Structure P
Amino acid sequence: MAEALEGTVALITGASSGIGEATARALAAHGAKVALAARRLERLERLAEEIGKGGHTALAIQSDIAEQQQAIETVGRTVDELGSLDILVNNAGVMLLGPIEGAPMEEWERMIDVNLKGLVNTTHAALPYLLNAAAESGRGCADLVNISSVAGRVARSGSGVYNLTKHGVGAFSESFRQEFAARRLRSTLIEPGAVATELTDHLREGVREKVRERFADIEILQADDIAEAIAFAVTRPAHACVNEILIRPTEQVG
């Protein structure tokens, strides 16, 4: 299984930290060439160097995929420099929680831009290449993996627009699955619970403390836990599609 993705190319957005970074390492370890997309180029270059020293291929691409042209260019560079596109992991996202009343509009706009527009921008640009890989590659399939959240299933007070974006990701993923199932372009939705990432670092003061307090007494997930779930999904044989994975810390109730 270590080389189950030999000959494939995976593009991971939001690859400069957290789940994206861990996923890049995991897919490279399975034999994929990986394109790493995010805004923080220095971090991407360090990760690409690390993956390269492990005997694998990684390409760092500075990009804000919320901008459509940058998403198009990111996909284009991936295909031009690595040769194809077999797996797209839409991981880039922001979580700016807080009450609806009095919320800064720029927080809402940023979540919609990254969590929704970024995902559809990249997916739209990648679609022809993914369909080609599904039809022509020896693997006999291609994969779209969208990172959602428990917030894509359960609405909570204080998560209004975040809930909006993550429910949207789930709906898009299922519609995508139905449309392309017969062409073996698989759609997998990953819904993590609490994970130790940088997401909470960007919350407003007051909100940040409340969110962290909620999970202070439980052992939360690590980014590698989610990366392993993603790797499991995309290394299934072509006839098997893992539609959805909900993964919470054992002690997380909601």
Structure Q
Amino acid sequence: MPTRPAPSPRATPPVVLITGASSGIGEATALALSERGAQVALVARRADRLREVAGRVGADALVIEADVTDQAQAERAIEQTVAEFGRLDTLVNNAGMMLLGPIENAPLEEWEQMVNINVKGLLYCAHAALPHLLTAAENSPREVADVVNISSVAGRTVRRGSGVYNLTKHGVGAFSESLRQEVTARHVRVSIIEPGAVDTELRTHNRPEVQAQMEKRFAEVEIMQAADIADAIAYIVTRPWRMSMNEILIRPTEQAD
């Protein structure tokens, strides 16, 4: 069986780029990985929130104001990270939007927003990051690199009232598995996280009537915290090179579906 040398104790810390890093799971992941020694690039549209997060992450955090639904901005975010830190070891595609409600008479702009950020934004970042990740897997002390794509229970289970959100998250799963098959032998690991209900601002983006339905559905459920998902992401990207966590489904204990 092939063996690879252990990383040098003098190895520089891994470089991680996190999209949607201004709040929620992205923010929690930045804190979790920086605590484990990573150099972190924070990417989101809200520069003021990013600066607040960076203040907690540490002086080495890189703030990049960017809208990843714009291909040029997504590419710039990747290149700025590599220019600042010298390489890219891990991409966490966390930016996303969950706008629920019936398909009939749905506002089409909600569908467009979800497709743009949940699918196109993820694709743009993955495409731009992949050459750097392949280089890191080949040349960096860790000899492995990671793509972590944040999906959802909705990428596994279809429910009424979430048709287009289901579509986008099933797409994340399909793309991730195809990419994994392409690059796994070159030591770029591709993983998806599929969270159930998490206490983030994601829910508040919905129309009032949809929010009311969600609150009723989870009224008796202790939902997860962003740090719970960040802990799973940290577990994935800190495994030895010989281990690849392809898929993790995480639900609140009391969430039945």
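Only the coordinates and a few stated rules stand behind these numbers; no lab work does. From a predicted model like this one, the values you see are computed outputs, not experimental measurements. Cβ atoms are built from the backbone, for glycine too; each structure is taken alone.
Looking at distance in nm of label points 7 Å out along Cα→Cβ at positions 13 and 125, point out which structure of P, Q has the largest value. Walk me through the numbers on the way to the answer.
Working: P: 0.9; Q: 1.9.
Answer by largest value of distance in nm of label points 7 Å out along Cα→Cβ at positions 13 and 125: Q.
When distance in nm of label points 7 Å out along Cα→Cβ at positions 53 and 93 is calculated for each of structures P, Q, structure P gives the greatest result.
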